[in-house]
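Peer 1: Below are structures written as structure tokens.
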Structure 1
Amino acid sequence: MDISVFEVVGPLMIGPSSSHTAGAARLARAAAVIVDAPIKRVSFGLHGSFAKTYKGHGTDIALVAGVLGIKEDDERLKCAFAIAKERNLFFDFYEVELEDVHENSVLMTFILEDNSVREIIGSSIGGGQILIKRIDGFDTDLSLNSSTLVIRQEDKVGVINEISKVLAQYWINIGVMTVKRNERGAQACCIIETDSFIPKEVVEGLKRIEYVISVQAINAT
């Protein structure tokens, strides 16, 4: 019996592979949430096993589906290319060698409607689990197994304190907080994993803080 590579192989994903299809879709969907802006084009630089087997496992279709916001258990996943065409989303794939990443990794370069560029490197590490390894040059190692805030800010005294105050106001406990910067006094990336759902009111409150550039909330599902 012939079985399509996109047959459902479990209750929470479209197959055939949890890492190459379901994980890839989840990875690209998370990246699109982090970008949080209208996307004109996305280039997928495929590394390692992703580069070698992406057509056979449907990794290419899964990645496009994720950018479109299609979840890994959604039957529309297999129609991602057609849906992208309807939405005027352009995409391409190429092979790339990345350093210090899992063999199932991808460099996603987003060209936005205003022609600005965002880059995210992520890995699908098996069983549908993912890691966001890098966001616009900042090392991150995000698993997204808990609700997470990604905050871009100016590297100024007092910003982290103001962020903590907003979260405390809404009784949101910080599980893990990591702040990365590539240069003192320039921009920084603050990653906060929380113990609870992050409502829109928290995001809006954080955006009002002086020196905060952008805020994205990725709630665990």
Structure 2
Amino acid sequence: MTQRSAFADGATVKDLVESLGVPHTEIAYLLVDGRHVDFTYGVQPGDRVAVYPRFCTMDPGDAPSLYLPAQAQPRFVADVHLGRLAAYLRLAGFDVEYRNDYGDHELVEVSVAQDRTILTRDVGVLKHGAVKRGYFVRATHPGRQFVEVLRRFELVPRAAPFTRCMRCNGALTVVAKSEVAPALAPRTQEYFEEFSRCTACGRVYWRGSHHERMQAFLRAAFEEAQKR
């Protein structure tokens, strides 16, 4: 995107670009009259501003990227509209904080304090100056949102399915059947031998018929995410 500036004196290039609807978390490169600048550059009358996303198929050379380096261990916080997406990402083994009553300021606070990428359907949240990591989820269907986020953050190679609690985000640990037997229904005790338990909320998991369905769901999503 390129734009000839007629913006008010004293405005930064971040202000200009976000006034056009593009949150700064979506921007990798900013050029003003062919010169690379950062978000604090003060726009001058007549400046020609060029805005670029992260390049996936083109080498930007030595151009300084405004994107933060990818996290070795991806961490996310999802807004109130993305509960199903949060559950799917947890199913795949990713650390996702989610509450169905998060306000915008809480999302920003969690993102900054814990170095988490905000996943949101609200562009306005991503325009907050304190936000360093964020992504506007385009799709509206949870399954497509899951594939979109897997692809955008190249998560498939780092997935660790069935290692995180879908309910609370806690880590799962393998436990002996005898440890969880009192909490199991009689038929579950009879037919299953392998169990995991959430280290945070205590929920117990086992490989019932639902496990096969979730495996098939993950396999299809991973395959789709890796298509180009």
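Bear in mind these aren't lab numbers, they're just calculated from the coordinates by the rules spelled out. Values in this document were obtained by computation on a predicted structure and should not be read as measured data. Cβ atoms are built from the backbone, for glycine too; each structure is taken alone.
Peer 1: One of 1, 2 was used to calculate mean count of other Cβ atoms within 10 Å over residues 101-108, giving 21.8; which?
Peer 2: Numbers: 1: 21.8; 2: 15.5.
The read-out comes from structure 1.
Peer 1: For FRET efficiency 1/(1 + (r/R0)^6) of positions 125 and 197 (r between Cβ atoms, R0 = 30 Å, to 0.05), the calculated result is 0.75, so let me know which of 1, 2 that is. It would help to have the intermediate numbers written out before the result.
Peer 2: On the way: 1: 0.75; 2: 0.30.
Going through each structure in turn, the value belongs to 1.
Peer 1: If we compute relative contact order in percent (Cα under 8 Å, 6 or more apart) for structures 1, 2, which one ends up with the highest value? Each step should come with its number before you reach the end.
Peer 2: Numbers: 1: 19; 2: 16.
Comparing 1, 2, the top value of relative contact order in percent (Cα under 8 Å, 6 or more apart) belongs to 1.
Peer 1: Upon calculation of Cα extents along the principal axes in Å from the atomic coordinates, which of the structures 1, 2 produces 76, 35, 28? Each step should come with its number before you reach the end.
Peer 2: Details: 1: 62, 34, 33; 2: 76, 35, 28.
Structure of origin is 2.
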